[in-house]
Structure formats: structure tokens, C-alpha cells
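Asks: Below: a set of structures, written as C-alpha cells.
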Structure I
């Protein structure tokens, strides 16, 4: 961990320590904002339960709470690392920013496709006899989420990407932190997959506690012990692949590709035959919440099936791209 860096920075570079401090502070503030969402979601659930007179159901918001909590801790940690010009912080923030940006572009595409269905669902949920929503109001309902997605998930991560991928920023971190770090031992395009798979393992381990072990499986839903076993098996596969990717073991690449192919086929078969409402019922969502989802649900099973399959195509393309970083298995 404290070995000298194999590639010392070039003599000629612009020191970006001040920029690393500024972006570190901004990253830390983003982490604090994510942390603020945790009590706000709990408060919103409590207030909604008091308004409707039902028992608060924190189970449905627990995944979001865990996600924001992990993001808060990670971003605060990365912000401090950036302010200290640590090599690992620059690498992880660059990977996080690229992931944030790519997800944002995909979210914009999904919203552009689903906006007409969303407007139809809103119109269908309006009380009978109420006049149709004006065209200007429909435009606003589409443009406001579009603008928010563009700013939060395209503009902001784009700024982070441009800064942290700068060769001057990289050289500054190498000059201020001239030792080998764990992020230097794996190419960044491969490391990003390893990190996200590693983070997915604890999230998958919480699924049996949150959703009664419900697991989509080749046209049906596994419930209870079979579903829990499938979720635990998937967590084991992801854990193995995360380690193999970090070690540049090509066997992990093949295991991940094969498992994702099976997962995609299972996803298409399951949601082609079942609706999302059925999934929510099996997961134990309260009936009142399911009724609200039913009113505004514009994601049919077929849309979910083929939308999910199409969404996997960029990831398969990325896996093909990173295959070049893996050494070939030597012939026996």
C-alpha cells in the first residue's frame, strides 16, 4: 500500500491543488445533501401515515434510505480525500462521475420515451367530470423533470468528469501522494465494474429482509426460501466477479457475461407474463400504496421486460470494451 508510485508525475504540469480542494468541498456538500434526505424520507413517511391514519410503512423507503446513507458516507469520504489530493480519491471520483453521467443520460432517454405514457396516466387518474389538463400544463409537467434531470444528472457529473479526468489533476495527485494506492493496481475501466459489483453484494444481502425473498425467475416469481437462495447465490456470483475483475482474472469476465445473459432472459420472460403490481403485492407493499401506484402506473410488464433488456445492451457493450484489459488464459 505504501510502495513508491510506478509512474511519477511529469515535471511540467499545472498544480490543481486549489481545484481539488474546491471540488472536494463541493463533493462533501453533496454527501451532506444525500445524508439530509435520510431523515426527510422518514419524516415524509411518518407525516403521510398520520394524514391517512395508517401505520407508517418504513419498509418501502428503506432501500432508498440505505442508498442515500451509503452515498452520504462515500461522498464525504471522497470529498476529504480530494481535498488531501489523494490518488485513490481522484480515481474513485472519476469513476463515480462517469457512472453518474451515464445513468443520467439513460434516465433522460427513458423520460423522453415514457413522458407520453406518464401524461396519459395522470389524465386517467383525474376525477371524473374534471376538465382536461391544459396543453401548457402538460408541457410544464414534462419540461420540469427534464430540466431537473439535465442539471442534476448530466451537467453536474459532466463538470466533475471534466475536472477529474484532467492530466494536470492526475499529475497533481501523483505529486502530492507519491505512493502506490489500491486504485493503481487495476485499470480504471475495469475497477469501476469491480467496485459497483462489490457494492451490489451488501445491497443484495438486504433484499430478503426487505422484500420477502421475491425474485424474478424465468417467467415466474420465487418466494420465500427459493427466492432467498437465488438472491444469496447472485450475491456470491457478484462477489466472485468483483474480486476477479480487480485481479484481472478473465474467468470473472466470462462468469459475469454468462450470468447477465441468464438474468436478462429471466427478466424478459418474467415481466412479459406478470405485471409490476403483482410484484409489489408479493413484496408486501400496503394495499393503499399499491392503489396509488396503480393509478399512476405507466410501466406495463411488457414495457418493463423489453425496456430492461434494451437497457442492458450498453452494459454488454462496455463489458466487450473492457475485455481488452484482461490477459489471455495461458494454454496448458
Structure II
């Protein structure tokens, strides 16, 4: 479905209503969404993408809020994609994160978009990367991804952003060792938030101890920052560390490599989605229903049926 050039121009001019509508078209999988993304893509690549992730209750929303407020003092425009848990009743986002971002919600230079996780185990909605492209094409300087609280599950945030910030709390100290295979592996640096609580020093030491055994292939060694985001403490240090990581990536040509890998991953996702949609037509669905009894009765196996479906010519 065609998209009017005037609508594309409105998005690229940063008109909030057009940006909001563009993201809605993508999130709702409107027939015109692919056409929209095709036209916007050549105008992307300028925004720096930052992921804020960590377990529930770590203060990710507060840090995102304060970071956006800091960037606004630098006259930077900020797009925020806050991935909320999906409502079991409507399938929509619960909008909890947006309610907590009181410092910037009325700022014209900040655009907050809550998106439902829709069952994504990696902490991001499937459509967040495309939504970030809309912000990018609309001239936003930074796109902040705040993930739904994911605990120790493997994350896809690292494949969507340039810098990944993992937020923990002092109480995380006892479980740092158990987190090595998940959150601990993807951080470009760590923030121990709510560091006015007891145990913050122990948590910092635990993280640093784990990092001693980590030897990053790219040469970047993650740091640990203490913060009390509610009071604004540590936000300057977080922004400074993001700048340092960005400079490191640029100096070592890692930013270009990261974005190349991200684009390859995007193409794979698009191909997989296309193959899935094209493959499961009515005839194959009927075959699956018809032949499943043979599998259940032991006359065949799921592997045999899958091979039959793959080999059928339609």
C-alpha cells in the first residue's frame, strides 16, 4: 500500500503526530508499514541507540527519565521506547513506565512511546527496532530503549542498540554469580542503582570480581557506576560513560561493525518472517491437520511430517 510523500516529509520534519502515526502503522502491522520503512530507511543511521535493561525494580525507568532530561539540557532530541509487559486482557502495553517519566513527558523534545512486549522473552517488542528507525529518520539524536524487566533471561537488547547499560540494585549482590550467563555478558557497563541502600559496596565488588574473569574480544572493559537515580546522583557519570563507549566504538571502527551485524540480523528476521507467512498457507495448514493423527498414533513422527510439508510443491 502506497504512502504519501507528504506523510514521509512530515515524519522527517519531526512532526509528533506523524511520528506517532508512523509507529502505530508499524506496531499494528498495517499493510503500508513495509512501504513506510523502505522510504524512511535511507534517512536513518544518525541516532545513537542506548539500551537500558536489568531485572524488575532496578530503577530503569527513573534512569531513562533522568538521562533524557540531561540530554535535553544539551539541546538533544530524545526518543524513548519503553517496553511494558503485555496486558493479558487487551494485548496492549500497561504503560507503567510512561507514568513514571514525569520529568520529560511534557517536553516537546522528548517522545515517549510505550510498546507491548507481546510475549517477547528477550525484553524487547518485535517492532521496537522499526520504531527506532522512525525516531532516527525524524531527527532524534538519541533513542533510549527501556526493556521490560527480564531477570536472567538471554536478551536481544544487545542486537538492537549501540550501547547497553545493565542496571542492578544492591540486593543483586548475592545473585551476581548466577547472572553471568545472562545480563552479565551483555553489558557495556553496569549501574548499581539505589546505592544509598545497604550492600551497595558489596554489589559493586561482586560485579567487579566477575568482570576480572571477562576478557572482551573488542578490548572494551565494562565499568561499574554507583547511582541513586531518584535524587539524580550518578546520571552525569552514566552519560559520560555512554560518551566514552561511543568514542571507543568510533575510534576502533566497532560502531560500523556493530551496525553491520545489526543490519544482517534484521535481514535474517525479515526473511524468516516472510518465509513463515508464505509457508503456512491454507493448504499446508490443512495437511498438518490431516496428517497429525498419523503422528499421534505412532505411524509417523513430527520429523517425517515436517519433511513432508517442506517438500510439498504448491
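A short reminder: the numbers here are calculations on the coordinates, not readings from a lab. Just so you know, these numbers come straight off a predicted model, no measurement behind them. Cβ atoms are built from the backbone, for glycine too; each structure is taken alone.
Asks: Supply the structure label, taken from I, II, corresponding to Rg/Rh (Cα atoms, Kirkwood Rh), for residues 34-113 alone with the calculated value 1.13.
Replies: That value comes from structure I.
Asks: A value of -14000 was computed for helix-only ellipticity at 222 nm (-39500 (n - 2.57) for each DSSP H run of 4 or more, over all residues; to 500); which of I, II is the source structure?
Replies: II
Asks: Something else about it: Comparing FRET efficiency 1/(1 + (r/R0)^6) of positions 146 and 226 (r between Cβ atoms, R0 = 30 Å, to 0.05) across structures I, II, which is largest?
Replies: By FRET efficiency 1/(1 + (r/R0)^6) of positions 146 and 226 (r between Cβ atoms, R0 = 30 Å, to 0.05), the leading structure of I, II is II.
Asks: Sticking with this one: Which one of I, II has FRET efficiency 1/(1 + (r/R0)^6) of positions 202 and 282 (r between Cβ atoms, R0 = 25 Å, to 0.05), as calculated from the coordinates, equal to 0.60?
Replies: Structure of origin is I.
Asks: Could you tell me which structure in I, II was used to calculate distance in nm of label points 7 Å out along Cα→Cβ at positions 42 and 74 as 3.0?
Replies: So the calculation was done on II.
Asks: Out of I, II, which one gives 4.2 for distance in nm of label points 7 Å out along Cα→Cβ at positions 130 and 162 as computed from the coordinates?
Replies: Attributed to the structure labelled I.
Asks: For structures I, II, which has the highest computed value of distance in nm of label points 7 Å out along Cα→Cβ at positions 82 and 106?
Replies: I
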